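Structures are listed in the sections that come next.
Since every read-out is calculated from the coordinates, none of them should be taken as a lab result. As the structure is a computational prediction, the values presented were derived from the model and not from experiment. Cβ atoms are built from the backbone, for glycine too; each structure is taken alone.
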Structure 1
Amino acid sequence: MRILRHAAKVASRDGLEGLSIGELASQLEMSKSGLFAHFGSKEDLQLEVLRAASADFVEKVIAPALRQPRGPARLRSLFELWLKWAANPDAEGGCIFAGAAFELDDRPGPVRDYLVEEEKRLLGVLARSARLGVESGLLRADLDCDLLAFQLHGLMLGFHHARRLMRQRNAEAMARLSFEQLLAQALPAH
């Protein structure tokens, strides 16, 4: 686990392609052959880093949010926990998934395939959370839940871009305001 935690920090900062078994071995004071025995290839290392990051995301964002009541409370929890996860100071380069998405978008292979499946899973959780809110009467009956999931996902990608690339100091405030506007549009009219 120590290896994957360190590798995730490196991947956050340098990208998945920036991972090197030799460099990691040196940084972790391990033999290259010892580290290679854990993973076998750079691609296997990249996959394991993404799997570990996915498990961390589920533990810190998805699972706690799904314990919240359906509807606005659950969507707000998903957003707040995701925002906190994406702004984690331990992830020097920001969200590993956002970085990997741009790095791998045109690069076929198992690492990209894994990332695509994880992103689809996340969009599914967001859409399902919205649908449960609709079924509970807490969100508009005509709400396009897939569109809301797309918008929330896009909002978080925009937050990452504004915070990391643009260094906008108000990125978090703008993300929060955007979320509140999306949520207000999803509420039933009274």
Structure 2
Amino acid sequence: MKKALIIVDVQNDFCKGGALEVPGANEIIPYINHLTQENDYDQIVLTQDWHPANHKSFASNNNKKVGETIILNEVPQFMWPDHCVQGTFGAEFHKDLFIPEKAHIIQKGKNTDIDSYSGFQDNNHFVKTGLDDFLKYHDIGLVEIVGLALDYCVKHTCLDAIRMDYITCVHFNGTRAVNVNPDSAKNTLYQLAENGVSILA
């Protein structure tokens, strides 16, 4: 069975000193680099948050405070600080992340009006990113997922992979959580396991 590694959003704004720093984010980079260089993946895909400056998930664009929630296109939307704005340093992949020459990049969150946690599609499930088509074109049956952040973009990428009939694994040592709530990481792992995602230590 062909397998792919999906590296979710290892970008400057989510790493140390970034606009939306995930605690411990930089610690996972050597682990991810080890996976990409020591394992024989048929495909390696990187997802990249790629927001326009006026994105409606940003608190600054809604006269809200970071941490508040609004209803955006009929679904709850957490208000984030401005992050991963197209063409900025914050949106770039971290310099320490090894990116193989033939890696495929999927950009998400480009629609001003709809956020996109999953690497597969936006939060309303209106528009796909092209990731599913890419994986199916290359006959991928198993995906291993790492990156940032466990309780948001990694979680939703995993759940969508399961829904789209991929055998799905998440590397515990290759991800970190935002932990907006103290139990977010633990609850996310339970939710993933209950939905058929394998947790790899």
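Laid out as a table, the results:
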item	result
Parent structure of the calculated result 15.7, 48, given that Rg and Dmax of the Cα atoms in Å, for residues 16-111 alone is the read-out and 1, 2 the choices	2
With Rg and Dmax of the Cα atoms in Å derived as 18.2, 65, matching label from 1, 2	1
If distance in nm of label points 7 Å out along Cα→Cβ at positions 8 and 72 is computed and equals 3.3, the structure in 1, 2	1
Structures 1, 2, by mean count of other Cβ atoms within 10 Å over residues 24-31: label with the highest value	2
Per relative contact order in percent (Cα under 8 Å, 6 or more apart), the highest-valued of structures 1, 2	2
Origin of the value -5500, where helix-only ellipticity at 222 nm (-39500 (n - 2.57) for each DSSP H run of 4 or more, over all residues; to 500) was derived from one of 1, 2	2
Among 1, 2, which structure scores highest (criterion: distance in nm of label points 7 Å out along Cα→Cβ at positions 88 and 160)	2
